[in-house]
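Each structure below is given as structure tokens.
Read-outs throughout are calculated quantities, based only on the coordinates presented, and are distinct from any laboratory measurement. Worth saying up front: this structure is predicted, and the values here are computed from it rather than measured.
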Structure 1
Amino acid sequence: MSDHTNSFTEQNKKPKQSNQLIRDMLAKADIQIAGERSWDIQINSNDLAERLLSRGNLGLGEAYMDGDWDARHLDQFFDRVLQTGLGQEIKPLRLIFQVAKAKVFNLQNIKRAWHVGEKHYDLGNEFYQRMLDSRMTYTCGYWQDADNLEDAQIAKLDLICRKLNLQPGQRILDIGCGWGSFMGYAAEHYGVECVGVTISKEQTAFGEEKYRGLPIEFRLQDYRDVDEQFDHIVSVGMFEHVGHKNYRTYFEVANRCLKDNGLFLLHTIGKNQRKGGVDPWIDKYIFPNGELPSIGEIGDSIDSLFVVEDLHNFGADYDKTLMAWHAKFEAAWPDFEQELGERFYRMWRYYLLSCAGAFRARDIQLWQWVLSKNGVADGYQRVS
């Protein structure tokens, strides 16, 4: 047999070996290739196994965007994958640099912090209006007594107001205020004044128009530039963009801006372990420079700055929220199809449904921390 023939044979073996490896891995999660169940995977390209093995979840996400594979219910597929821990079994060498880069460099410095606003939040107010609730609340709803998205988001906003014990005339800082849903609700229902900082021009324009006439101020400003005191501080779904190299600075800003008897409510997605790195697909396509904190990292960062009065985990509610957003996105898609295209559609579905699966598998969490500077006299009364 010639060397050329040997080479061809070896090349032929590689895809077969890769395909068998992927087949064996998926079997651990009871996922079949070309199966008929809603979570089974349909493969449309011979290159999928190699893309997955060489690029991990970045390759998996990009292959889905390219139409190389499908699953009838992506959320169920990811729930099974993450519950079984398959995501930890593939560690491509080419992604090690990305993890190291996040550890060494400050990817969320003042200059880079604006990237996520430009790429994600400035996508267009009309798009988000069709996907979100009427107040444009782009964070986890509270579903304890709710059976629809609108009620779940109102319940979450009211929960925050009650946890802070808001009183008429108080002045509240909202770090990462988004489209102003919390500030609008708090001003309307609790009679407070609000100042919100955001890095999105689209959010600022929308909020200033929607809440015209209320005691609300939107600032297109980095949180590090705020230097005045407030009765209470709230930050809902922004801490995921801060980055571990800035955690201490973030809490120092909150500490200097909070009055001595005030409360700080931090609402953030979190990871289960410190060593978990940045998701390369989410980082590239959805939230540039984002990073999820662990409980330990937050604890280290608030050392000597804050007392933890309450820690509330309702991460399972994010599954319901994401599925509600997905349903509204699918219903609205025909109006955006021509403008945004098929690849965006698949990217956005992958984003919403993979995240829903991750929360369902309890692979990631949603926490509300209530913090005080000196401890609440006689103890903090928990609200639920």
Structure 2
Amino acid sequence: MSNLYLITGNDLAQIRSEAGKLFRNFAGDNPDPFCCDTITEGEGGATPELIFNLIQVLQEPSMLGGRKVVWLKHFSAFDAEGEKSKDGVGAALRNLADFLKPGLPEDMLLIMDGPGIDKRRGLYKNCNAKGQVIVLDKPDMSKSGWQQQMQACLQKALQDKGLRLQMPAQQYLLDVLGADTGRIDAELEKIICYRGTTEGEATLDEVRQVCTGKGEEMSWALSDMLGKRNIREAIRVIDTLITQNKEDDNCARGMLLSCAGFFRQVIRLKVFMGERKLRNPVALKQYVSTMSSDEKDKALDEGFDFVSFHPFRVQKMAESAERYQPAEAIDAIRTFRDALRQITSSSTSPRVALEAALFKVIGV
């Protein structure tokens, strides 16, 4: 087991959460002040004196013997290591890197957390050589695979809290969260409080009662009602979402774009299944779940972004896609495109245009 931990990256919420868990794991919920030291920045922020104090603390054994746990908590200036100043924070960090190069004594344990460390510099390299570096970056929605990163974060949080969600509930929550890892802990706590227990599996209905999103929730609700081809449910969803939104026109316009996106995904699913001779949604789920990383990367490059989703979610998407013929999906995209043009070239309200488009696409 390591006695040197560096937690860094660009996901501040995850970094702080992971560092706190590590500290509690080694020091307990009620740390003994004679065996633990927590070093934090003051009002002036990061200073060279703070780092020099850390080095001094690391040279002092525990007052009661045994292992001493030291935490450089939420440090904000790891990126200063490359500064050329001879007496600033950068110089102090370089001294710390040199101090850690041979490693720490067995009776000393150091945890450091904070964003922005440079992997090319000595501090990162020495911590990686003599300890464990944990890099936590925010899922980047502009890059393929971000959904898998978000799902991994959610799974870890569920395990930490001893909570289980039914698969539809998990997928809904992931859609609500988007790439906001900072919301995971709070949303899971809301679910636990609402249910009053961590026993059993939280259902989709329970999660939807307490976890309300914005664009991601709207995307879920719209996809759900389009997949059902239920015009009454579609109008109900529109009314609910617009009522909750302060900007009616922008909300309706966003729903038009989301509806067009749903049918573009329908076409991509049908093309993917046709090229691979997959006869039904279950076959698609099994295929996606067994794809290699290289196969997924190739599919992502071709525009089939759904291969990075959970296989269960892909199956449900395909079940919705089955309710539309390819020609219907193409016509639907044209219908929503025309509706968008209508609201920009006339006085027709976005909501009226949206509802008219849905009646045309879904039917009565």
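Assorted remarks:
- With relative contact order in percent (Cα under 8 Å, 6 or more apart) derived as 18, matching label from 1, 2: 1
- Which entry (1, 2) yields the derived value -18500 for helix-only ellipticity at 222 nm (-39500 (n - 2.57) for each DSSP H run of 4 or more, over all residues; to 500): 2
- With respect to Kirkwood radius over Cα pairs in Å, for residues 66-185 alone, the largest value across structures 1, 2 is given by 1.
- Read-out Cα Rg over 2.2 N^0.38 Å, computed value 1.07, structure in 1, 2: 1
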